[in-house]
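Quick note: the coordinates plus some simple rules give every number you see, no bench work behind them. Predicted model only: the values in this text are computed from it and were never measured. Cβ atoms are built from the backbone, for glycine too; each structure is taken alone.
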Structure P
Amino acid sequence: MSEAILEIRGLCKEYPAFRLKDVGFSLERGRIMGFIGRNGAGKTTTLKSMLNIVHPSAGEVRFFGLDFAQSELEIKRRIGFVSGGANYYPNKKLSVITAVTRSFYEHWDEAAYRRYLALFAIDESKTPRQLSAGMQVKYALALALSHGAELLILDEPTSGLDPVSRDELVDVFLTLADEGVSILFSTHITEDLDKCADDVTYIRSGEIVFSLPLAELREKYRAVELTAEQAERYRDGLIGCKRAKQGFTALVERGAFTELGGHEAGLEEIMVHLDKEARDDG
C-alpha cells in the first residue's frame with residue numbers, strides 16, 4: 001500500500017481580489033508531482049498556505065501523517081522548501097549563510113552539499129548579490145537537498161535556469177525519487193514535467209481542476225490540427241479550439257474523431273487548450 005507523504009483537504013485562503021477554494025490533493029512517497037496553472041491561478045498561495053507562511057482561513061494539511069498545526073517544527077525539519085522569492089543576506093558570503101543553515105539540521109549531509117555545489121558550479125566565496133537569479137535558485141536547492149529532506153516543495157525551481165541546468169536538475173529529481181524522496185513543484189515550464197513527473201495537479205482561478213497520474217492524463221486526450229472547415233464542422237466536439245500558424249489546433253477525447261488523426265497531447269497542449277475552453281465557457 002502506498003504511503004501518503006502529503007495530504008491536503010479543503011484548503012482555503014481569501015484575499016480581497018482572490019480566493020483559494022477547497023484545494024485538496026495528496027502525494028505519495030517517492031513520486032514527483034507537478035503543480036501547474038497560469039500565473040495568478042493560486043500555485044504560490046497554495047504552497048505558502050500549506051506551510052503556514054500565509055495563514056489559511058480553512059483546511060487540513062498533514063505531512064507524514066502528522067497534522068501541520070500540531071507538529072510544525074518536526075515537519076519543517078523533514079522537508080525542504082525553495083521559493084522563487086527566497087531572500088538571503090545580500091552581502092554575506094554563501095559559506096557564512098550555509099554555516100548558519102547547517103546549524104538548524106541534525107541530519108545535515110556535508111558530502112551531499114559539496115556534491116551539489118560542484119554540480120551547480122556554485123562558488124561559496126560569492127555573496128547572493130553577486131549571483132544571477134538562476135544561480136540563486138541553484139544555491140537554494142543545494143541547501144534544500146543537503147539535510148536529508150523526505151519531501152521537497154519547490155516554487156518555480158527551474159524558471160531562472162538555462163536548458164542545460166534545467167536538464168541537470170530533472171536528473172537530480174529522478175535520482176531523489178528513486179531514493180524515496182517525494183517532490184512537489186510548481187512550474188509553468190511543462191517540458192520539465194513531461195520528463196520527470198509522475199502526477200500532475202492543475203489549478204485554475206483558485207480551484208483544483210484535476211490531480212491525476214501523468215500517464216492517465218495523457219490517455220484522456222489527443223491533440224489535432226485542423227483546417228478552418230474542419231474546425232467549424234467538428235466544433236461541438238473540440239476542446240479549446242484555437243488559431244495556429246496554419247489553421248487551428250484543439251484537443252479531442254482519446255477515442256473521438258479518429259478520422260482527424262492527431263498525436264498524443266503533451267502537457268503544455270493539454271493545459272493551454274483546457275484553459276482556452278474554460279475562458280470560452282466563461
Structure Q
Amino acid sequence: MESDLDLFDSHCHLDFDAFDGWRDQAMRNARSAGIRQILLPGVTAQHWPRLLQLCQRPSQTVANYPLLYPALGLHPCFMTEHRPEHLGLLQQRLVAGEALAVGEIGLDFFIPDCDAQAQQQLLEQQLLLARQFDLPVLLHVRKAHDQMLKTLRRLKLRRGGIVHAFSGSEQQAHIYIDLGFRLGFGGVISYERATRLRHLVATLPLESLVLETDSPDMPLSGWRDEPNRPERVADVLGVVAQLRAEPARQIARQTTNNACAVLGLAGG
C-alpha cells in the first residue's frame with residue numbers, strides 16, 4: 001500500500017551510476033514510501049546532461065514516480081574534473097532556465113591537501129551566478145562553515161538556499177537561518193553517537209529544516225553496507241519525529257513546504 005505522506009528528498013543523486021539497473025525501481029519504492037518530490041543536485045558539467053534528461057523523462061508524468069527537479073553546479077570534491085569553460089556552460093544553462101537552483105557547490109576543507117583558494121574562487125563564481133539569476137544555492141560544507149558564512153555575508157544572496165548535510169554548530173545554524181537558509185538533515189542523525197546533530201534536529205525551528213538522503217551516500221544506521229535510497233527519507237522522518245516528539249505527518253508537511261519555499265515551487 002502506498003503511503004499518504006507528502007515527503008520531499010531535498011538532496012538525492014539519482015543520476016549516479018550506483019542507480020544504474022534499478023533506478024526506476026528506486027523511484028517506485030520512493031513513491032510508495034510517500035516521497036512525492038526529489039531534488040537532484042549536479043556535481044560536474046560532464047553529468048549535467050544525464051541529470052537533466054532524467055528530470056525531463058516522460059515517466060515523470062506517471063503517477064507512481066516522484067517529481068524530479070534539477071539543480072546544476074560544480075562540486076568542490078571534483079575539482080580535478082572542472083574546467084574554466086564549465087562556468088560558461090553553467091551560465092548558459094541558467095540563461096535557458098534549466099535549473100531550479102545552483103548546486104551542489106561549496107567548500108570542503110576535509111579533503112586532504114585540498115586547494116582551499118581554488119575552491120573558494122569556484123564557490124564565489126557560482127554564488128555570483130546564483131545572485132545574477134536570482135536562484136537559491138545548495139551548499140556542501142565540511143570543515144569550512146566559518147569561511148562559508150563569511151562569504152555569504154559578503155555576497156548577500158536574496159534567495160538563500162539549503163545547507164546540505166548540515167554539520168556545523170548551533171551558533172552557525174542560527175546564522176545560516178538568519179541568512180535565509182534551511183538546513184538539510186539525513187542519515188547521520190540515525191546514529192546515536194551524533195549527539196550534537198540530534199540535539200539540533202530536536203531544538204531548531206521546524207521551519208528551518210529539510211529532509212534528505214544524499215542517496216546513494218550517507219546510509220542510515222542499519223543499512224551501512226548498502227547504497228542509500230530515496231525511499232529512506234521516510235526513515236529520516238521517523239528519527240526526526242522521535243527526536244522532536246512531534247507528529248510525523250506534521251513534520252512531513254512542514255519540511256516539504258520548507259523545501260518548496262526555497263525552490264519557489266507551489267506548496268511552499
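Some points to look at:
- The greatest value of distance in nm of label points 7 Å out along Cα→Cβ at positions 108 and 220 among structures P, Q is that of P.
- When FRET efficiency 1/(1 + (r/R0)^6) of positions 132 and 180 (r between Cβ atoms, R0 = 25 Å, to 0.05) is computed for each of P, Q, the one that comes out at 0.90 is Q.
- Here helix-only ellipticity at 222 nm (-39500 (n - 2.57) for each DSSP H run of 4 or more, over all residues; to 500) was derived from just one of the structures P, Q, and that gives -12000; the source is Q.
- FRET efficiency 1/(1 + (r/R0)^6) of positions 4 and 100 (r between Cβ atoms, R0 = 35 Å, to 0.05) - structure with the largest value, from P, Q: Q
- Among P, Q, which structure scores highest (criterion: distance in nm of label points 7 Å out along Cα→Cβ at positions 188 and 204): P
- For log10 I(q)/I(0) by the Debye sum over Cα atoms at q = 0.09, 0.12, 0.15 Å⁻¹ computed as -0.48, -0.81, -1.16, the structure of P, Q it came from: P
- Among P, Q, structure where mean count of other Cβ atoms within 10 Å over residues 36-43 as derived comes to 25.4: Q
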